Each structure stands twice: as C-alpha cells, then as structure tokens.
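These are the structures in question, set out in turn.
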Structure I
Amino acid sequence: MLTTDVAIVGGGIVGLATAWQLLHRYPQLRVTVLEKEANVGGHQTGHNSGVLHSGIYYKPGSLRALNCRTGKAAMEQFCQEHGVPYDICGKVIVAVNEQELPRLDTIFERGQQNGVRCEVISRERLLELEPHTAGIKAIHVPEAGIVNYAAVTRKLAELLPARNGQVLTGWRVTKMHGESEGVVIVSDAGEIMARHVVTCGGLHSDRLAKLTGHPTANRIVPFRGEYYDLKPNVQHLCRNLIYPVPDPNFPFLGVHFTRMIEGGVECGPNAVLAFAREGYRKLDINMADLLETLTYGGFLKLAAKYWRTGAGEMWRSWSKAAFVRALQHLIPEIKSEDLVAARTGVRAQAIAPDGMMIDDFLIEASGRYVNVLNAPSPAATSSLNVGKLIVDKLAERL
C-alpha cells in the first residue's frame, strides 16, 4: 500500500494550490494529490471563464472578500514567476437604466471597503473604454484581468514533484476509513494510507465529506452555465470585460462579455439546473444525481422562492433569441448570427437545508480531515490564498 503524509482528494485548482502551499510551509512532508480524471483541472477549473477577479462584489469581511485581494496578488506573482500568460486588462460593470443605479452604488461602496482600485464613470468615459456598450453609468475596475486557470493548474502539477509532491490521476476515491496510523483511502486504482486528508472535491464535496465520516447538512446542487463565442468579425464589439449589475439575491453575475487570454470573446453564462453533477450538455442526465436534487428540501425551498427566475434561465438555455436579448442589454449591436455555441461549465452550488445559497467559502476541520465544503467564485482567483487557509487548519493537526 502506498503511504503519504497528506492526501488531497481533488486535482482542481484549489487542491493543487493547497498542495503547493503545504509543501512551501512544510517541505519535509510527502503530499499526494488524488484526481479521479485522467488530467488535473478537468471540471470547474477547466470550465472557468478565466477572470482574475478584483474582489469588488463581495461582502466586506467575508472570506471571499479577504481572500480575493491577497489571492489575486499571489496568482499574478505565480504567473509571472512560472511563465503563465495573464493580462490585467480592466473591466466595466454597467448600469443600463436608473433602476440599477442604487445597486451600482452598493457595489462601488463594497469595492471601496475591500480596497479595490475602482471609479464610477460617466457614459462618456464608458464609451471611451467600450465604445459599443449601452449604459448610463458604470464602474471601471482597471485591476481586473484574465488568465487560463487550467494552465495554472497544470503548472502547479508540473512543479509539485520538485517539492516532494506527487499527483496520481485516475484515482476515484470510493471509501475512507480511519486506523491508528492514519486514514486508508480506497480508490478504483488502489489504496493509500495518509496521516491527514484534505478533500477539495468541488461538485462532489458533500459526498466526499460523508466518506470522511463528517457529513455536511448542506447539499451540492449543480448549475450549468452555457456560453457563446463572438465570431471573429464582431469581436471588436468588446475590448476587454463587460459585466452587468448583478442581482443581489443570487451568487451569479449575469451574462457578460469576457475577452479570453487565448484570444476571442466569450459571452454568458446563464445559470440553469443541471440534471447531473457533471452534466455539461442539456440532455446529460444522471438519475441518481437528479433524484437527490429534486428530493432535497433545501433545493425545493429555493425553487419555490425563485421559480420565475429559474424558468427564465431555462428558457434562455433553449432559446438563442432570448439569450441574445440578454446580451443586447449590454451591447445592442449583437445579433444572433454573431454568436456560435461554445463551451459549458457546471457550478457546484452549496445549498443549506433552509433553501439559502451558501455564498462564502466553507472549510471545516475535524480529526485527521479538512473538508472544503464550498468554494464559489472567486475560488480560482483566490486559490493560492485559500490553500494557505487550509494549511492553517492542517497546521493545528500536523
């Protein structure tokens, strides 16, 4: 049986960043990352829009706000040191009517409290930055940027062996049981004994917590986000990042335009219930996953409260015309023929039994285990600092 000091279950960006920070602080440890797929970063990390978030949206004092600022700086430094391309291109958050102005003011106030470099700009200034954008007022966030988080994750995995770490792919964990020397982790590929275990399972984080013997009352509900790409002849309509004023009732930012680090412009996503935890296509259905969602009291309470919003998102998923109308709020010149269907992603949204969406990082430690139970956006931006938080919890046990 293989042995290791710390096993990290989940080879997304949070898991790899945790391994990186753990070996930086404790270089003598043996650290093993277990990933069920053939490659790292295959799910939320690899389907991420690639934005380096500034921290402007988040409630001051929350873990998201605190970690985004420090994590973004750490991510930029990592990319500089290891040759991962990124670009600090700036973004605008656009109010298109008078009704959105109070929410825009609230976002600006949060940005000020969180130490974000940002300013409220007039329509005239907005048109200098994004000439094709609608809007009567906006917030300019010059420090927002873009990067490829899958490339960051691959670089972390590449660097770990030099620090006494290893990544094992094809290791889908099915059981864990504690013994006097540590925890035996059983997978499809074999078994490994670890003194301590960190779970960073994203879409399966609640199930992994249950395997550790420390289940959470919250449940992961998957929401699929669908994107379109702008055709090359209309990519000039968006220079960098154009965002709407988000609905404060939801942790989703609304459909927006994102220039990608590899080139091109992506627009979306919507947010629709996925019928499988890894349901990247409309007709991907896992009956066990779906039944689990539809019988969970927390989801039923959420759906009862926001069914109109959910129905609108579903309609936009099936109707390209409806999707285009949403995009036209930001760029009126956009036409249906300007868009081609692009990738999709699935967001792991933790929902509490009372129907509330958990909108902050949630990390719990008990015994030999540290479970990452919720890692919403800006988890990728914040990942190197979130890794430090996890290591802090481990430090009390090592």
Structure II
Amino acid sequence: MTPSMLNVPVLRRIAQRFMPTTLDRYLINQVIPPFAIALAVVMTALLLERLLVLFNLLAAGNNKLGTFVELLTALLPHYLGLAIPAALCVSVFAVMRRMSQNEEIDAANSSGLSLLRITRPYIQLGVVLGVVSFLLYGFIQPHARYDFRAAFYFASHTGWAPRLQPRMFARPSSDLTLVAEDVTQSGSELKNVFIHDTSEHQERNITAHTGHIRLAPDGSTVQLDLEDGIMVSDSGDKAPTLTTFQHSTRYLTHAAQTAPFRERGEDERELTSPELIRNLIHRSGNIAQPHMWSELHFRLARSLTIPFIPLLATALAMARKRQRNNAGLPIAFILMVSFDHILQFGHSMVATKKLSVLIIWLPALVFIALCVALLLYRSGTFDLWRARGTKSTATRPA
C-alpha cells in the first residue's frame, strides 16, 4: 500500500468535515436576504451626502447625465468596503436573535451542537467577505478613487456655461450680447430672448420665444438652442433681411481648455497592494515610505478583522429568557465604529508621525480577542473550563 493511498481516508475525513451540512445551508439561506437588504440600506445611507454634491455639480455645470453616472460608479467600491462589515453584523445579529427567541438555539444545543459550531457557517461567510474586502481595498478601490478624482476634475473644469439673470444683459464674447425676460433652471432655460450679434462683419438682431444653454456634445463650445424666433440681418451694403425660424443654434463661446489630469499614483491610496509592496522594496516613487507602510498595514488589518464580526454579532444577539429588549445591536455598532476610528487614527499616526505599525495592529488584535472572548463567554466555554479545572483539583491526591 503506497503512502498516497494511506492519505486518502484522511483527506476524505477533512473534506467531509468542511462540507456544508443541512444546518449550515439553513443558516446561510437565512442570512442572505437580511444581508442584501442591510447592504442596500447602508450603501444608500452612505451615498446620500455624496449624491447631493454630485447633483449640485451636475446642475451647476450643465454636465450630462453620463458624467453623474460615471462619478457614482467610481464611488461604489469605496462605500461598499464600508458597508460590508456593517451589513454582515446586522444580518447575523438579526438571524441569531430570532433563533434565540424561537428557542432554535436551545434545540441545537440539546442535540450536542455548541454555539461556536452554530456560528461556523457565518465565520466562513466572514472569511469569504474578508477576501472580497481585501480585493476591494487592495485592487479595486485604488483605481476607483483615481477614476473618481479624474472624472470630478473634468466635470468641474469642462462643464462651464454662462449664468444668466432675468432682464440683465450678458456678454459671453466681445461681439455677442444677450438678454432674456425670464430665466429658470439655474440660468440655462430662457424665455423671450433677445440677442445682438456683430460677428462676421454684419449685425444680427435675434428674438426667440425660448432658449436653452448647454454644452455642445463634443465639449468644445457652449451653445444656445433657440425656438420660434425671428432674425434681422444687416451687412451694411445690402438691404436688411428678415428670417423666421423654428429652431436655431448659436455658439456663445468656446469652453475652457482643460489640462490633462495627472497620472495615477501621486497618493498612496491610489496604489494597489502589489504596487505598494514593489515601491517599498525598491524604495521608488514620490510617496514617503511611512505613508505606504501605513496604508498597506491598514488594508490588511481591516480585512483580517471581518471574519470575527459574526462572533461579535452572535454573542451580543444571545438574550436571556423572556427578555424582549436587547441593546446588543447598538453595542455592536458602537464597538465597530470605535474600532474603525481608532484604526484610522493609528493609520494617520503611522503615516505622519512615523510610529510603529503596532498602533494599527494592537487595536485589531484587541478587537479580535474581544469578539472571541464574548462568544466563548456566551457559549459557556469559560464555565466548562472552570468546572474542569475545579474537578481536576478536587481529584488530585493530597
């Protein structure tokens, strides 16, 4: 019998140990709907403030809707990295709280399953989400952050259009004067428009019922679309001519020429994890070494703590019998928010004060130890260890 044949039963037992059981599939199916709902709610709450800023940018610069969609898409990876831990905590807490109230946890314990065994599929889910978060922090977010900054730069510089006020003359160029009786939509929708144009060695007086100022599709000029108007042209050497039109487009001025946006990599948060490691090894780039060290360890610490969030949520979801009110979820959020702020504080201290990366890892290790200790306490493991220690001491011969 070969050594490889001897290892087959061992490998089979290991594979069977990690194969999902009926209980595992039940628990995962229970947590998926609340996780999706919590993720959507948290993402919406985080994006609301930025959505208002983007809407103001869109309205102020007459940018196209595609610019808004591009900026919003670039923001999603950043807020997804913040929403995943919160959604995981809320969904696991909701499921375990309901199972505790319905005495499903007691039934599982009566069949010989410990609380730690019940939590195992959620720990595995946390490991998967931790890997996803590591990919977000280390590979997707750096590119998304640069894309957002580039899109915001171009939207801020190329989305210019003149701002008009009702019954006030405006001169977009030296040979063009215009006025409108009524102005709406932040100065882009005009009514009862009058234009005096002296370009191309002739004089034109134009009136129109409505007008709309917008940026040309190629982004090179600002144009005014007129509807239902009359134009009187006088070249000086010929008799004036009168022309009526249903639609006419006048080019007001050229949009400002925007300089190209900088290359990616001037900020450590725009570098992927392999790029950070390569720059640290070769001591290359214009970014200080402490900033890159701090960013790399910050990403690793945040990713490694995510698998322990289900332990915290499970421990705080367990309530005493007949206890309806439970402050476990607020406590979990206070702990997670405090941990995140402490981690960010350590991140900035390592980057600016050039301190040891232990300032980042110490809070992470404390958070992990706290999650494990709370679950062991709720599962009665500490009491079991204490009873075993007392029994061994009592049976020891004098």
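What the table shows:
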read-out: Computed 24 for relative contact order in percent (Cα under 8 Å, 6 or more apart) - originating structure among I, II; value: I
read-out: Structure (I, II) behind the derived value 1.25 of Rg/Rh (Cα atoms, Kirkwood Rh), for residues 10-97 alone; value: II
read-out: Entry that produces -10000 once helix-only ellipticity at 222 nm (-39500 (n - 2.57) for each DSSP H run of 4 or more, over all residues; to 500) is calculated, selected from I, II; value: I
read-out: Structure responsible for 1.4, with distance in nm of label points 7 Å out along Cα→Cβ at positions 106 and 306 calculated and labels I, II on offer; value: I
read-out: Structures I, II, by distance in nm of label points 7 Å out along Cα→Cβ at positions 34 and 354: label with the highest value; value: II
read-out: Label whose coordinates, when mean projected area of the Cα convex hull in nm² is calculated, return 35.8 (choices I, II); value: II
read-out: Structures I, II, by FRET efficiency 1/(1 + (r/R0)^6) of positions 42 and 386 (r between Cβ atoms, R0 = 41 Å, to 0.05): label with the highest value; value: I
read-out: When FRET efficiency 1/(1 + (r/R0)^6) of positions 74 and 138 (r between Cβ atoms, R0 = 25 Å, to 0.05) is computed for each of I, II, the largest belongs to; value: II
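Coordinate-derived values only; no laboratory data. Small disclaimer: the values here were computed from a predicted structure and weren't measured. Cβ atoms are built from the backbone, for glycine too; each structure is taken alone.
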